[in-house]
Structure I
Amino acid sequence: MSEAEKSLTILLAAPRGFCAGVDRAIQIVERAIEKFGVPVYVRHEIVHNRHVVEHLERLGAVFVDELDECPDDRPVVFSAHGVPKSVPQEAQRRNLIYVDATCPLVSKVHVEAERHFAAGRHVLLIGHRGHPEVVGTMGQLPKGATTLIEVRQDAENVEPADPKKLAFVTQTTLSVDDTIDIVSALKARFPGIAEPHREDICYATTNRQAAVKAIAPNCELVLVIGAPNSSNSMRLVEVARRAGAAQARLIESAEDIEPGWLDNVNTLGISAGASAPESLVSDLLAMLKARFSVSVENLVSAHEDVVFKLPLMLRSPGSSGDNA
């Protein structure tokens, strides 16, 4: 049987792809370029996706690692993952024009951490060491005020100075199931630990993981479109495997699919991380339709209508403030 004669059922997980925070961050860079001209500097990848970064570079964005790479006379945008307090402080010292594209849901975690610190609590941050969001959150408080908890064993072994004055916050892009496990271990050891008023894992992370769980048991293979340094995309691969997919792989685009991956696959699942554009999903579907006899089922597990306002300096004249 030729590939063109082979039937392939595709289960499209929904929601997938861009979340409101990513959409806002990209718009911030685009609007900054419109307002200030080129170049506009961006500290770190605005979101973890090279296709997005390359698109913005073509428009005139220049991506740098640190502020000292930015000239004094050009604006700089801080990434959606958030930054330590020292970064805007340095920008202010240099009188730089800067725009903070931190996702509002990450900013919420920053505010929570500061609130707990002000109340005299030591903060346990559940997250992945070295991830920009974790670096940014830990950088909201003085050194030593936060302890990173990466896995359940860390929760079981941590020895705070005062177990009665503790709180926890979490990175927004974690595995929901892993985080529940870690939190349960913390609560078992420290019953009075203060927790977020609302869960820190963002709605988009939760929804995308639930959507993958819904399709994974019926798939021989689940493909997640995203970047290898994207926490939420990597978590989707893990979720697919745990939920029953025979295989799950991360790809950055359709070009990454290797010969033989689909040889014994009759039902293929597809999702995309929160920083992956829908155009990459469309490209993948077009490639598959050119090779196989394809039927596509769009399986929607939640509907999203969240919109975050742009910073005031970038809103269109006369707009109400929404991302219209």
Structure II
Amino acid sequence: MSASFKEALLAQRERVNAVFAQARHFRPDLDGNAFGRVLLDLVAPAADAAIDAGGDADAVTGALVALSLDLLGHGVLGPERNNRWVSAGWRALPAMAPALARAPQRLAAAMSNALINLAQTSGARPEQWLAGFVELARQTQDTDLLLRAGQALAWRAGMAHFRTEALSLLEGLPAPLAAVALGLPPATAPATLRTTLEQLKFNRWFVPGQNGGARRLRVVARIGGFRGFGGVFLTPPTVDVVDGALRARIGGRDGEAWTVFADAFGATFHRQPSGGPPTAASAPAPFSLNKGRIAVPGLPDATFPALLITTSAAAFEGTLAVTTPLSHAIWLIGPAFA
């Protein structure tokens, strides 16, 4: 613990004690010893780094102490009850010292919130997001730019429903930030970056940095799964498209329904009101599906033995979603490089 942080903490001792007492009034189980461990293990290293990077000692200390207390009260930070990814994020804050020095509360809060959401989203990859966010913080101290890049990075870390917004954000970012958010080297040429963004818009199954080659139809993802094993569905689902978005359902017209977002980076399911017409069993244009053989203009036909018998099929943005009677998964068939 540096002298600067220690002095700032001592100078704010009365205010910190008052805030803790107020918090304990609403959360009687709040542990002073646990708060002390959070201050020593997580807040002090982050505050020291930010102060050394030019941050105002009082502002940095006040912001990080107040935020850490709030997160402790919600069971997110602490020696016993914690979200391991938020804890990992706070341990990584010293690596973001220059950016943290400029906006300690905003940066630490946004990072914590992002990691909470990623950790709660099935299939998302908080470890990938955190590593990328640290690298983004090395590229800029501008908080607005950093947080916008962090939003785009969340898409690549598995938050498929952010796709449209992320592509828009990436277009407005400086090239080094956009490159890092896409998993490319910061020095990626702007022309290469523009081509990559165009490919991502054109084909949701394109992966930046992917080698070229012939495109073909293949199983790009199997999503959903049995709820009893950590998946989504209690019974085998069916699919259709509503207002351009893929929908999955179980239990017929009045059963459970989800809007599904999926691409090369992941898939997310969002509960929706049930209802609507029955799904169709045959594949809609431009796809054709016949006993496991799928055709689409511009690509060679492909055969998928697992799709010999199907219960529904739906096309969305160059992808065919197919369900079968004995599986809780949704098969996604799309164009990908061989």
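Read the figures in this text as sums done on the coordinates, not as results from a lab. These figures come from a predicted structure and were not determined experimentally. Cβ atoms are built from the backbone, for glycine too; each structure is taken alone.
Quick notes on this one:
- Winner on distance in nm of label points 7 Å out along Cα→Cβ at positions 232 and 312 once structures I, II are ranked, highest first: I
- For mean count of other Cβ atoms within 10 Å over residues 128-135 computed as 20.8, the structure of I, II it came from: II
- Structure responsible for 3.8, with distance in nm of label points 7 Å out along Cα→Cβ at positions 120 and 192 calculated and labels I, II on offer: II
- helix-only ellipticity at 222 nm (-39500 (n - 2.57) for each DSSP H run of 4 or more, over all residues; to 500) from the coordinates reads -13000; which among I, II: II
- For 3.1 (distance in nm of label points 7 Å out along Cα→Cβ at positions 184 and 256, calculated) the corresponding structure among I, II: I
- Parent structure of the calculated result 1.07, given that Rg/Rh (Cα atoms, Kirkwood Rh) is the read-out and I, II the choices: II
- For the set I, II, ranking by mean count of other Cβ atoms within 10 Å over residues 56-63 places II highest.
- Structures I, II were shown, and relative contact order in percent (Cα under 8 Å, 6 or more apart) at 26 was computed from I.
- Taking mean count of other Cβ atoms within 10 Å over residues 160-167 as the criterion, the top structure among I, II is II, with the largest value.
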